[in-house]
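I've put the structures underneath this note.
Values in this text are rule-based calculations from the coordinates and carry no lab data. Bear in mind that the values here come from a model prediction, so they are computed numbers and not experimental data. Cβ atoms are built from the backbone, for glycine too; each structure is taken alone.
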Structure I
Amino acid sequence: MPKTPRLSAPSLDALLAEQARQTERLRLLAARIAHLQPRAPGALALALVRCQGCGGCPHPQWRRAVWRRDRTGRRYLARRRIEASQVRRYLHLAPGFTPALGEAVEEALALCAERHRLNDLIRQLRLRQAASREGR
């Protein structure tokens with residue numbers, strides 16, 4: 001009976017290429033979400049935040065536009081961070097909600113979850129590689 005071939009573990013290069021593809025797709029979705037809504041209180045935004053020396057950058061963060069006042073009492077539009085679990089709740093309250101906006105947000109949420117799992121795989125693979133180097 002022939003042996004079934006073993007599936008090889010994904011290489012780090014393949015995972016990093018997939019991460020780059022997902023980053024580009026998130027950038028396009030962030031621009032589309034911003035384009036589909038007016039700049040008004042309640043509007044949702046997907047921000048891609050960079051930190052120092054991290055392998056998972058940029059980190060997707062959801063934000064919602066709110067009115068704030070400065071020291072002189074003038075109002076300005078600011079963006080407050082919201083958790084990813086709250087995005088669907090605020091989505092239907094967004095100004096100018098359309099089905100296209102809903103589809104873009106749902107796709108971005110799914111991609112963020114997939115990206116989180118991918119970053120975990122990359123981290124585990126790097127830890128395994130570092131441990132094998134130390135064991136030599």
Structure II
Amino acid sequence: MEAIEKRLAFLTFWQVLEIISLKSLSCASDKIIIKHIKTLIGNNTFLENLIDVVYESRNILVHEGKYPNNDLMEESMYVKQIVDHVLTKFLDLCKVYRTTKELEYFFSYATMNNKDLALRNEIINKIQETR
């Protein structure tokens with residue numbers, strides 16, 4: 001595979017991750033995108049660490065126009081592995097959360113720590129009690 005094709009494959013896989021993370025809806029920062037992807041990854045430490053490495057490579061490729069190492073094909077396979085895992089999780093979520101707004105709420109709440117989530121739930125309950 002030509003170097004340009006490898007770069008294109010890598011960036012295409014990355015764009016799939018951006019779409020799944022709902023980047024286009026919220027104009028989310030890269031940190032939020034990574035947070036959303038890690039939420040979908042779940043308790044898979046290998047993939048969590050891998051997404052950080054792939055993200056660094058993506059930044060170098062996009063901002064400096066070069067690839068940080070010679071084995072772009074290997075990293076394209078890594079990002080494909082992440083996409084496969086995350087896409088499956090995302091499709092499962094779409095069965096539960098049927099609208100984009102519900103998915104946005106999911107990501108908003110799922111990325112909170114338990115203490116903040118409990119506080120938010122408490123406040124929402126108090127609001128509903130006063131209505």
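To which of I, II does the computed value -26500 (helix-only ellipticity at 222 nm (-39500 (n - 2.57) for each DSSP H run of 4 or more, over all residues; to 500)) belong? Derived from II, not from the others.
State the single structure among I, II that was used to calculate Rg and Dmax of the Cα atoms in Å, giving 19.9, 82.
The read-out comes from structure I.
I, II: which one has distance in nm of label points 7 Å out along Cα→Cβ at positions 33 and 121, as calculated, at 3.2? Of the structures listed, the value fits II. When mean count of other Cβ atoms within 10 Å over residues 41-48 is computed for each of I, II, the one that comes out at 18.4 is I.
When relative contact order in percent (Cα under 8 Å, 6 or more apart) is calculated for each of the structures I, II, the largest result comes from II.
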